[in-house]
Structure I
Amino acid sequence: MELTELIGRVVPAFERHRVPFLVIGGLAVSAWVSPRLTDDIDIVVIAKRKDSPRLKPALLECGARVTAIEMRWLFERRFVIFRIADARLDVHVSSSAHDRAAFANGEWADFGKARVRVSGPEDLILYKLAAWRPVERADVHSLLTGVKDIALEYIEKWLPEISKHYGVDAMTRWKEARAEAGR
């Protein structure tokens, strides 16, 4: 299944079941800079445990197999990978003030026939600093060199929260990223 087909399933299902979400991964990066290959769609959903009766049917409607264990993990571990045909939908449940700020700052982008909210470049950088695998480093570099008006102060304001929430040294990662990008 192509990712445009998957996002074409996700958007109407999540809208129909009133589950707000924000695209945050490689697909979101491609809304801001040259697209790169990605094999999944990463989303953050704004949901609490009481929202399970809306979230589960939305996932099922997308074609995901959803067990009680996966629903429990969504709210305990805050992350579950769902296989839909031969594609992946990585669902993160909002768990921080930064997630809520990223959602508020999201912007609309078109992917195929679907119109979705994607994370702004600053919030994408913050998410990428938390994970910091080689692909995230490359995404941060692309965003820092390809997006003209990055709000550096906004990123720096959130670094302590990212560090605490994810248990990483986001400031050191940020300094490395800026040096590599010449910013």
Structure II
Amino acid sequence: MNIDSFIKTIGKESKPSLDIKIEIDFEIFEDKEKAFLHSLKNVAVEGVVVKKAKIEEKIKELSKDYKNIASIYPFSIRTLNSNDIKDPKELNNVDLSIVKGKFGVCENGAVWIEEEENIHRAIYSICKHLLILLDRDSLVSTMHEAYERIDPSLSYGIFISGPSKTADIEQSLVIGAHGAKFVTVFLIDE
């Protein structure tokens, strides 16, 4: 077997089967917003319900001490359109990144992000503070529901649940070593 046929064989065999359905009765939260906000608090995320008309004002309040604010969305407070740069290393000094979440998971406070139009994935982790905008009615109770919503043909998507945290063998907790040091979720209310 030559290398080309070997690689083709691996490619054919490694495609995941999506036909598996497991029926398990998980807790469904009646008050999804309350459960989600509670989970956000548990993972050190500030969750704030914001009226759509007040988003810009709330972003200005949040970013008053920040100099470099990146987003692909045209907020007046934005200082950098992250899609306008060539090299993601130019995002190194970003204080605040503003991104949109697709849906949030009540049981753990995770937010699914799949911004296909965002060129640089580094925007989610290289910033000091990550602000996720999420529609208030886009909450699901469990990760099982979340996985059912994910389009398997996407080239990229990520669950984010809280600021980056890591600990060494001596159990010294470091926040922000591998991602944002602070995360805020704005639940957008019409």
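Could you tell me which structure in I, II was used to calculate FRET efficiency 1/(1 + (r/R0)^6) of positions 21 and 77 (r between Cβ atoms, R0 = 35 Å, to 0.05) as 1.00? Of the structures listed, the value fits I. Looking at mean count of other Cβ atoms within 10 Å over residues 53-60 over structures I, II, structure I comes out largest.
If distance in nm of label points 7 Å out along Cα→Cβ at positions 5 and 69 computes to 2.8, which of I, II did it come from? Value 2.8 for distance in nm of label points 7 Å out along Cα→Cβ at positions 5 and 69 corresponds to I out of I, II.
The maximum of mean count of other Cβ atoms within 10 Å over residues 117-124 over structures I, II, that is, the highest value, falls on I. When relative contact order in percent (Cα under 8 Å, 6 or more apart) is computed across structures I, II, the figure 26 traces back to II.
Quick check: 18.3 is what I get for Kirkwood radius over Cα pairs in Å, calculated from one of I, II. Which structure matches? Here the read-out was taken from II.
I have -17000 for helix-only ellipticity at 222 nm (-39500 (n - 2.57) for each DSSP H run of 4 or more, over all residues; to 500), calculated from one of the structures I, II. Which structure is it? Derived from I, not from the others.
None of the figures in this text is laboratory data; all of them are computed from the coordinates on show. What you see is a predicted model; the values in this text were computed from it and never measured. Cβ atoms are built from the backbone, for glycine too; each structure is taken alone.
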